[in-house]
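Enquirer: These are the structures, in structure tokens.
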Structure P
Amino acid sequence: MLVLFSSPLLAKEWAFDVFLDKSKIGLHTFKLDQNNFLTSRAQFIVKVFFINAYSYDHTAKEQWQGDCLSGLVANTIEDKVVTNIKGTKKEAGFEINNSKAKQILPQCVMTFAYWNPKILLQKKLLNPQNAEYLDTTFEDLGIKTINVKGMPTETQHYKLNGSLDGKTKLNIELWYAGNTDWVALKSTTPEGYEIIYSLK
């Protein structure tokens, strides 16, 4: 059963080691200050026989008003392909631009703000990497004990599916300790690889 949670009010930080299957490929950090300004930074490098086969560098800066996004600036370099996203809340709605096209979304939108469990109530979420506004569904998978920072921890386990125009885009699992503290993530790629976030 999904429960409505209060929004985080204090400054928080999350740092995750990121693994592709069992190989560490990088780090993803999230820093939320007392003014509800979030900085997300991810850097991944996948090596095959000591050669860089894939690289990913993503930075997103998000300004929040309560549980609604009011501003977004994101830059992503994926295998040398650069994507820049800019979004601002206006009277007509949340305006998002990916340098190629502009969208006007509803006044109150959320990104994949895993740190705020209220995303579990959302039927649409904005992907800050590419400005896709995805249809989302969440499934409560029950209570599960996992290792968090080397300690067995009881968590609530959820599955998140994201799609666009009926096509699956994201297949993600999330774990929350005490129903509110985000402690782990697993994403399965279309090729069947598992990307795992382990809290440092």
Structure Q
Amino acid sequence: MRMAELLTLPHTWGTLVLGMSCYAAFLSLRGLWIGPLMMDRHGLSLVHSGHVAFVMSLISLFTPAIFGRLDPGTLARRQWLANFSLCMAALFVMLGLWHSTIGNIAIVIAMAMLSGYGLLQYADVRASYPDHMTGRALSLFTMSMFLGVALMQWFTGVVAAWAAQHGWESYTAVALTIAIWLMIASTAYRWLPASPLLLRSKV
């Protein structure tokens, strides 16, 4: 029941919607789709596709620390999160529509560099709840991240199969689906209520 109390707070829903999207988008690409995309679309070997995935993983290890240092603080953080989500969505659109091998590798490296922005949501969650609720809020947020990964990987698999049945390229359909997911999540996060604690800090 104490965890359910968080769901009665309007600003929790924006946090969960974005939490289910940012990490899920990058991990769905890196963990599920990057190998098949590089092999099927571009004819790379399994080894060379693994090199691309390795570079993405290596970059993504360090970008959270960079974004942590760039954290703009409470007043601007929500705007950054919404905008970076839209930037990631734009990269997925480019990945879906642009079939250049070098171009696609450059795009996924750019995604790895941008992926660290999700760390800012941890700071946003901490600033959005009073001290006695922070632990529960962070737990709920972390749960939403992993639920989002499971849902996105499942759903993009369904989309890929549907696209193949209709003669469309699966990877275009998958990338555009993730882009739309991120756009919806970013818009919802922007328009759903913010925490009263954050609003109070603006006064």
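Just so you know, all these numbers are worked out from the coordinates, no wet-lab data involved. Predicted, not measured: the structure shown is a model, and the values here were computed from it. Cβ atoms are built from the backbone, for glycine too; each structure is taken alone.
Enquirer: Rg/Rh (Cα atoms, Kirkwood Rh), for residues 68-155 alone was computed and gave 1.05; which structure, P, Q, did it come from?
Expert: Q
Enquirer: Further question: Identify which of structures P, Q gives the largest calculated value of mean count of other Cβ atoms within 10 Å over residues 76-83.
Expert: Numbers: P: 11.9; Q: 16.9.
That would be structure Q.
Enquirer: Of the structures labelled P, Q, which one yields 3.2 when distance in nm of label points 7 Å out along Cα→Cβ at positions 124 and 148 is computed from its coordinates?
Expert: The read-out comes from structure P.
Enquirer: Say we calculate percent of Cα pairs over 14 Å apart, for residues 108-179 alone for every structure; which of P, Q gives the highest result?
Expert: By percent of Cα pairs over 14 Å apart, for residues 108-179 alone, the leading structure of P, Q is Q.
Enquirer: Another question, if that's okay. Of the structures labelled P, Q, one was used to calculate relative contact order in percent (Cα under 8 Å, 6 or more apart), giving 15. Name it.
Expert: P
Enquirer: helix-only ellipticity at 222 nm (-39500 (n - 2.57) for each DSSP H run of 4 or more, over all residues; to 500) was computed and gave 0; which structure, P, Q, did it come from?
Expert: Of the options listed, only P reproduces it.
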